[in-house]
Structure 1
Amino acid sequence: MSPILGTLASQFSGKPFAVESFESISTATVGSGGTSTISFSSIPQTYKHLQIRWLSKSNFSGSSNIINTHCRFNGDTGNNYSWHYLNGDAGTLTAGGIADTYSIFLSYLPASGYANMFGIGVCDILDYTNSNTYKTVRTFGGCDVNNTGGEKGIVSLATGNWRSFSAISSITIGNASDLSNGFNQYTEFALYGIKG
């Protein structure tokens, strides 16, 4: 996945990062049969920020559903997360959020019934090793489903935090707030480190 893509997406969500600041850490590509979650572990503690980029589709079997994607850090399943979003859906704007929940909302992606349609997104995880602050994320993403089943698609800007002073050493990503739905074949997530 191109560093240019990550830089442009970061400009939408805040201060841009220079292209040369990005270093690839790991890539997860889903094979035949799909997978329940995407995980990055043993994340190096040598960067200023992290960034995740994805091209993804849910393995949820609904034929006309747009699914939300969430993440957790360091295996924490407690109510230690909160998030807010601003969505655009065929000309309609909505906003909202939730506090004291057990994952962070990232973005949306199509269910498996949408043939050949995938969601995309970029998430910046800021100051992920800082022991003096809670961990903050910002995300830009969405999907288009070409008015299939009456749904046109959605684009979202989101922010969230994990109320922990611990450095982030692992990330788990799944669909639905409890990470109960997984990903179809050809889904790809890439993790990058951003130098300070």
Structure 2
Amino acid sequence: MSEDNLLVINTETEHSQPVQLEPLPLYDDKHPMLSKEIPEYPTQSLPNQAMDTLVKRLRMTMKKFGGIGLSANQCGVFERVFIIGTDDFEMVCINPKMTKGSANYVKDNEGCLSFPGLYLKIERPSEIEVEYTTEKGEVKKQVLTGITARCFLHELDHMNGIKFTQLAGPVALRMARQKQQKMIKKIQRRKR
């Protein structure tokens, strides 16, 4: 092979130029990725650039679509990681687990970015004990309550291939889908 056929990469230039990150695509409820259980992530490799980049892109995607939780598999990424939070609070959860749930259950509304405009009353424990690894490789154990517990469990379901529609009864799901369709039609009329 002659020297003129060699591909030369200037590594100093590569590192000095900032990489422009973009939000990830968001898959809808029909995508098969949402029905697959995601295997454990090798946490001994943390921290690493790939996970840092994924977390940044998940954060961008969640904000773009106005969510408070987003799992990697909702964006076509087959990694056991999700983020939950707002501008004031955020949790990055790799290999999340619920280790204990309270006997007290609360039924409340939930929505999902992969099911736009669909809201269902889902029953979940009011308090949970959880364990997860951060993107820095730190193992965290916490007690979560309220919307944080609900969001954690919703995203954990995504990691296990469970859609929140599977947790609702058939009548409640049918009524919620009818409301969703009315909302979609209303939005479409406004755009005309």
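With helix-only ellipticity at 222 nm (-39500 (n - 2.57) for each DSSP H run of 4 or more, over all residues; to 500) coming out at -1500, pick the structure among 1, 2 it was computed from. The read-out comes from structure 1.
Figure out for me which of the structures 1, 2 the number 39 belongs to, where percent of Cα pairs over 23 Å apart was derived from the coordinates.
Values: 1: 39; 2: 50.
Here the read-out was taken from 1.
Here mean count of other Cβ atoms within 10 Å over residues 49-56 has been calculated and equals 23.0, so which of 1, 2 was it run on? Clearly, the read-out refers to 1. Each of the structures 1, 2 was assessed by relative contact order in percent (Cα under 8 Å, 6 or more apart); the largest value belongs to 1.
Taking distance in nm of label points 7 Å out along Cα→Cβ at positions 57 and 89 as the quantity of interest, name the structure among 1, 2 where it is greatest. Don't skip to the answer; put the middle values down first.
Numbers: 1: 2.2; 2: 2.9.
Once distance in nm of label points 7 Å out along Cα→Cβ at positions 57 and 89 is tallied for 1, 2, the winner is 2.
Out of 1, 2, choose the structure whose coordinates give log10 I(q)/I(0) by the Debye sum over Cα atoms at q = 0.13, 0.20, 0.22 Å⁻¹, for residues 25-112 alone equal to -0.49, -1.09, -1.24 when calculated. Comparing all candidates, it corresponds to 2.
Quick note: the coordinates plus some simple rules give every number you see, no bench work behind them. All of these numbers come straight from a predicted model, not from anything done at the bench. Cβ atoms are built from the backbone, for glycine too; each structure is taken alone.
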